[in-house]
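Structures for review follow.
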Structure 1
Amino acid sequence: MDRRLVQARLLGPGFAALLAAGACAAEPFAFITNQGDNTVSVLDLSGGLGAGRLAATIPVGKAPAGVAVTRDGRRAVVTNPEGKDVTLIDTVQQRVLRQVPVGEGPLGIALSPSGDRVYVADWYQDLVYVLDGESLDEIARIPVGDSPSGLAVNPEGDRLYVSERDDDSLSVIDTLTHRVLARVKVGQRPFGIQVDPGGERLYTANVGSNDVSVVDLARLSVSATIPVGSTPYAVALTADGRRAFVTNQHDNSVSVIDTAAGRVIHVIPVGEYPEGILVGPDGRVYVVNWFSNEVLVLDAAGLTVIGRIPTGDGPRGFGIFIAGGT
């Protein structure tokens, strides 16, 4: 469906009238999990220059954390660790389609490029669940290492990567056979991970060693280790892969990495206890601040804060919370 029609349905007849008059440009929405009030905040990012607003609130399961939005923006899938279930949201109608039990501690989540498969990391059972993208029926269970956390899929969709926090490792899974092909040792307590747009490198935020491991995906080995701030949680990348942005929970900051040089070139103060982070299709960086109940908008070129958008209570935003984000 055309994204402008999605926006018209989300924002109602007033927005539809503006759209018909050509007064509004198509922009993405963000879907932010709020652990404190068991909801997802739908943020309208169409204001430009860092402007945005809370457009809707969708009740989901207990203590939602992980989120993944399909590339076409029509569906969002949310993990609810304390509820031990997963919620599928119709983003056009702003309603929950279904909520199904999944394991004992569903946390990290990722989607196949087509959205026909949902991958869920079970923190307590050391499993990755493979679910159907529409029905959420279980297709497979894949045993992995201790405390699987972040998930990422390569651009081709044939490899799934799993950070294993308590094993200091990364599992590489064949998505066709559901077999673990390799395990790569990374930094201490890896959590959020991200594959670069070219599918050549993967970045792990290591909360225990305060650094980022850069994994060469052809050789399946660590090619660089980059020190960042205290307790790095998640990583986002620009569309050209030249910059990486890392949330540092205990420093209330974002480290900016020049990926070619392999070093931090700038540190941006942000809100309190930043967690989820993503570069949107608009090129701006969106930082989810758990304790200050907001999403900050950063200018990726100027490396400054250009906007603040309120959310629900205790936002996490762990995953791809904007369609087409990296």
Structure 2
Amino acid sequence: MTRSTDSHERGRNLRVKDIVIDILERFAGGSFEVRDKMPNATEEAVTKWFADASKIGEERYVLSQIFGTDEDITEFNPALFEVLTHKFPDRLPDVYRTVIDDHPELREKSWQFAEAVSHSQLAADVMLKILEYAARHDAPEHNIPGIHFLRAIDPKQAQGMLLKALEQMPTSPHRHQETLTRLDFQDDDRPEWQTMPAWLVSQNSDSLEWQALAKAIRGADVRGRLELLSAVARNCSPQGRKQRLAFLELHLTDDAAQDATAPECFHYVNKVRWVFIAPEVRNYAAMRLAEMLKIDADTRPDWTTTQWAELRKRVAEAVAKELGR
């Protein structure tokens, strides 16, 4: 740290006070930089901020500043969120409800809030109430986290909500435009929100849930089937592995393919960065199974039909072996 330099002032080594100011700026939600370059101007700005914050108290400060200070722009403050979860967990449900009701621009934060609630020391009935509220919301960004974390408290109710979500999934779930070029293998474990019900199913081995997912994928178009298979393959939970293998294997005979010129065409980028545009469903299933089974396939977009057939045969035999057939 003592060898770090200030990016704004070349050659000036950072001091302990610089690191402290950086940390305090996270709690303040903005920079303490001032136009006045007088000595100690920044330190005076910090002192004033701290004095003002101290007047209202830490809890009120956190609650009033967690969404920023600009009335027109919401700036979620992750540092204050950590303070909220660790020091004032009893206020979590109210703040979470505010996110759900009043801040649609923060819906991507719903998982973070639901997870914090589930890991807190809140009373079970309080936890249940807010997670139910999230799980009943129309937006998947809210209802999926609600269902996921509700499972540990009320598994029967959570399952009913998950089955309903599977019934209501679009026939052609898609990714947001900004994620179309994202490397599939480098995504975090969770897929796009529209296919999250499939990901939740693939965490477990519940036969009722897998039957509902099978029904959903039968009603999906080619793009939808590829996206749902992607969601299932992306789950690395030890529980449900056999079901995931069997589910993907069922699609080794599906030779449908999306039009490669279609807008927002499905694509897959493997670990060595080969890009597969609109792959046949069966070949995509084979590639994902090969990854799960650690089969060295070296798949390429220019493979012949014979090479793809050989891979499908190899993965089918490996699945049968693992499942003890």
Structure 3
Amino acid sequence: MGLGKAGTAAFGILSLILLGGLIVTINNYSEIVRSKDAIIEDKERLINRLQAWLKGNVTYCNNRLSHLNSTVTSLKRELSSLLSKNKELQAIITSLSKNYSELQRRYESLLNATSRSTLKDPTWEELKSFIESDKTDELEYKPHEFDCTGFAITLRDNAWRQGLRCGFVEIDLSSGVGHNLNAFKTTDRGLVFVDCLDKDAIAYVQVEKPYGKIALKNVKSRYIDCSGDPKRFWGPLNYTTHPSPFSYSYYEEYKRRVKFYEESVKAYNEAVKKYNRGEGNYTYTQLQKWYENLEALREEITPVYKEPGIVKSIEIYWN
């Protein structure tokens, strides 16, 4: 049997209702899908940011780790260097310890001898004769074993054996190091400092002044006058005297003579160059006399010792 018109109409209405519901359902589902897609995109962007952050932090941590490894390697090298230096210092301490007992014994022996001393203070000529005959300056210098202290103690002991009173001198220098030498109270020239390290020399010691030395052979009251022009040093030599060749002013005068010599040598060399080129107003006789005068002055001032620093303090221990 057919549905008839009423049935067909009802079926059509029902179909429309179902189709409408299906469309609504599809729209709702599409909206849900879009919502989910948006959430997924947000999560993906978050994941990408997290991945970028993690990558940056991994790079930073790797760089930091590399820097720390480099620092550890550097510290290991420094530690190795410090351990090596410590080993060297321990060797020096061991060496010094070996000499300490002997030095202490000799020191105590000298202290005991001081209480019954019959030592005398020498004249300058007696002192000079003793220094020239003494062989302490010919001994070998050995750092940390036989240095300035060893030389000063040896000279003091030798003076004691000759019946001469001698002082052991300690000075501190601005360079941060100390130095040892000797002192004698001469009966006619007063206090004289002697430094036999690197050949016999008279020392000039004054607080807040440079420590100076002049070779024993060059310490004379009468010497070549250097008050003239170093560029015209070809005339007859004149001589002058100093009243106190062991005073610090004598050493300062000696340094002026050294400076005069250096300036005159420079001027002489320039004059010779001009003469060889046919220039200048110098004669051969003048240049020859100039050279002879320089040689005479050189004999009076050499060797020239380097100043090791400013004297900050002086202590003298007499036997």
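The figures follow:
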read-out	value
Of the structures 1, 2, 3, the one that -1500 was derived from, the read-out being helix-only ellipticity at 222 nm (-39500 (n - 2.57) for each DSSP H run of 4 or more, over all residues; to 500)	1
Structure (1, 2, 3) behind the derived value 10.2 of mean count of other Cβ atoms within 10 Å over residues 86-93	3
Structures 1, 2, 3, by percent of Cα pairs over 31 Å apart: label with the highest value	3
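Any read-out appearing in this document is the output of simple, stated calculations on the displayed coordinates, not a laboratory observation. Everything numeric in this text was worked out from a predicted model, so none of it was measured. Cβ atoms are built from the backbone, for glycine too; each structure is taken alone.
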